[in-house]
Each structure stands twice: as C-alpha cells, then as structure tokens.
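Rule-based calculations on the coordinates, nothing more; no lab input. This structure is a prediction, so every number in the text was calculated from the model and none was measured. Cβ atoms are built from the backbone, for glycine too; each structure is taken alone.
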Structure P
Amino acid sequence: MTNDEMFEHNLELQTVFMQYILNHPGILDRLPDDFRLVILPDDDPELGQRNLELLSQQGDSDKPLIIARMHTRRPVDLKIRPPQVFVPVAVAAGVSVTR
C-alpha cells in the first residue's frame, strides 16, 4: 500500500466515521471534546499496522486517544456493522486526563 493509498483510505474511513457520529449523536456524550482518533480496520491488518505506526511517530499528546475498530470493505456500510469505539477509562468515567 502506497502512502497515497493509505491517505485516501484513511480519509474515506474518517469521513464515514464522522457521518456515523452525526447519525448517532449520543456517541458524542462518550467522547471528550478534543481527542486523537485512530481507526483500526478489522479486515485490513496492513492499514491498521500503518495507522499504529503513524500514531507512534506522532509522539506524546495530552489529547486522549480514541480507537475505532471498523469493518472497512468497500463500500463501507456502518449500518450493517457499526464501529466499535473505545474510549479511555478515565475519560469515560469523567476523570480529567490532563497532566
């Protein structure tokens, strides 16, 4: 997978995920106001690995990390198989995660 292909696929997945959030606004209650999102495709281990590598290259951040596991075969249809969204326990419990 080239960097351009990875970028395009991630852009598509982020767009689909944001559309999912707009269609399910209750999920916003579980998410912090400002966060980093990493999408780990269930069916594309190469893209998932590359996304984790990018995350490690970004270094530390004060922003909580939100992980979304998604089925990503095209066309992506989150009505059939919605994403699993993982929120850090401290954030989900309402505990401040700033340093």
Structure Q
Amino acid sequence: MDRATTTKIINAMISGVEDIDELLKFRHGKIQSSKEDLAAALKGNLTTHHKFMLQTIKMSITEKESIITLLNKQIDNHLKENELELDAKLSTIIP
C-alpha cells in the first residue's frame, strides 16, 4: 500500500471509523493486495491506547520529516556556499 492510502486509513481509524467497508473506500486499483486481504488485515480490536499510540507515531514521523527538510536546506546552503571550491576539488579528481 502506498503512504497516502495508509495515512488516510490510519487517520480514519484514529477518528473512530470502525466499519471495514468505509475503510476499504480508501483502497485504489494500484494496491496489490486484494480487497479481501485488506479487509482481513483491518479486522481487529483497535483500543483507545492503540489510537493514542498511532497519533504519537504520526507526530514523531511529522517531526522527523521537518528535521529532514531542515537538514536538506542546510546541505543545499552549504553546497551553494562552497560550490566553487568543491568544483575545483572535483576537477582534480575526475579526469
């Protein structure tokens, strides 16, 4: 399953959607697993604690994505600031 579909299903489950047919509406044709397999995977007992943990994990993922974005910007800035020096070094290494 792709990330967008998974996120939609998890968000729906956190918000209280328990009807498997409602959750299956997020499935699209590109998903390799069958409708029946996905339905079987979605059956179970999602407790309040599970929902809390899912929310906590989502927050952690969002935080890590923000950090990665910040790191990527820093790397880009560093590369731009040192572009001439790096090009000069590379020109001596690469024939």
Structure R
Amino acid sequence: MNLSIEATIRAIIAEEVAVAERRIRESLSVQSDVTLSFQETCDYLSMSEYTLRKLCRTKKIPHRLVGADGSKNPRYLFSSGSLDKWMKQQEQVNYREQTP
C-alpha cells in the first residue's frame, strides 16, 4: 500500500511540475519580444546613443521609425526579439573559427 501512495504522490508532483514549466515557458515567450525606446535599446545593447543613431541612419539595425516624414526628432522603436536575432547574426559575422 505504501508503494501505491508513493507512486501516486510522484505522479501528482510530476504533473504539477509539468504545468509549472509550461507556465514559465509561456511567460518567457511573451516577455521575449518587448518594444524598447531608444534609450532602453542603448542600455540593452550597452551601446552609446551616437553609435545606435548611426546604425539606424545606415539601416544596419532593425528598428521602426515613428513620427511624420521629415521630422527633425523622429522616435526610434526597437523589438527586443529582433535585436536578439540581430546580435546573433553579428556574432556569426564577426567570429572566425581558428583552424589548427
């Protein structure tokens, strides 16, 4: 009888852990793509405003431009998911594997 109780408890625990894991994964996937402001993106990438603005002007980083055409002070918005992909691409471009 003790074995069946232990097996039942293990099954309940395994089921609860699986449910909690699904919730955590869903929470992470929702949070993984957040819209960032210009300053938040500078902090996110550990990059100066000058460098980020230059990348935006030359269209070398994914971003959205908000404001009227020809505006002197456009707002740049960034997707954290797109930035993560961009950073991975930059790592691949800048990494050369050492050959012995």
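Which one of P, Q, R has helix-only ellipticity at 222 nm (-39500 (n - 2.57) for each DSSP H run of 4 or more, over all residues; to 500), as calculated from the coordinates, equal to -20500?
R
Which of P, Q, R yields 3.7 for distance in nm of label points 7 Å out along Cα→Cβ at positions 22 and 70, as computed?
Answer by label: Q.
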